[in-house]
Structure 1
């Protein structure tokens, strides 16, 4: 049995070296319109198409995602740093959604019109692990854009990856 526990700050410092896509995760329903910036999103399986999304249980919008039972994962393009910051801030939901142009797909959850890609999902399961909830989300619709550069987070700062075609 390993006796030494890893400190939370040591874990967070180590995780800062893991490059991740930047996403804005949104919901709308009887519990209202809400969204947050997330890096903890990944594919689970393609049959059926499923994503997992991790959310801190102390987040002010946590209960709203649980109640609405739907969400959209909007993968941000290189030009979306301001939107990421807005959805990670203490701004109200109304102020957050003034950033960008929004539409919807199958579930009614807000989809960022010029996101790199958006996954429209139904939350099928919620698993609590430590401080976070893991939402297991069945993808019911996907919207691609023509964006070619992605916004990523590495070493506690934003970076842009992808290729721009030179004319």
Structure 2
């Protein structure tokens, strides 16, 4: 593990924990954007250029901005201050530790870990882009239309809630 990888991984984990624990929704959305950026940096550092660029374009460029706009358009007021932890937080921590233990045991006992690694295919971002714009152009356009419909629906819901609150 290299030092830049460790720094990016630590910052990504810290921003993910902050996104889950902060009470202000705008701050949560901004730290979520930082988490998405960290994941993209990790993908790029690991040699998965297409996944890294897709992470930047889709999640950081579209989903995170949509979340911020949805929060800013639909938020009427701040929720009242409550305790950070529920009364049953011990049960939640126990369940999380159990799931972590089971998943760790399954992963460590897997035969895939001991297997011989194959060399990665020599695919470039250009070749993947050529396939997306050629063979898979219809699914790409359908996904674009679906995301556009979701954005329009979110804007309509936000406008409807604003009219109802006046």
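Every number in this text was worked out from the coordinates using simple rules, so none of it is lab data. Please read these numbers as outputs of a predicted model, since none were measured by experiment. Cβ atoms are built from the backbone, for glycine too; each structure is taken alone.
Points worth noting:
- Test item: FRET efficiency 1/(1 + (r/R0)^6) of positions 130 and 154 (r between Cβ atoms, R0 = 25 Å, to 0.05) calculated as 0.60, pick one of 1, 2: 1
- Structure (1, 2) behind the derived value 43 of percent of Cα pairs over 22 Å apart: 1
- Structure from which 15, 47, 34, 4 was derived, P(r) over Cα pairs in 10 Å bins from 0, in percent, for residues 42-113 alone, options 1, 2: 1
- Label whose coordinates, when semi-axes √(5λ) of the Cα gyration tensor in Å, for residues 10-65 alone is calculated, return 23, 18, 9 (choices 1, 2): 1
- Which of 1, 2 leads on relative contact order in percent (Cα under 8 Å, 6 or more apart), largest value: 1
- For helix-only ellipticity at 222 nm (-39500 (n - 2.57) for each DSSP H run of 4 or more, over all residues; to 500) computed as -3500, the structure of 1, 2 it came from: 1
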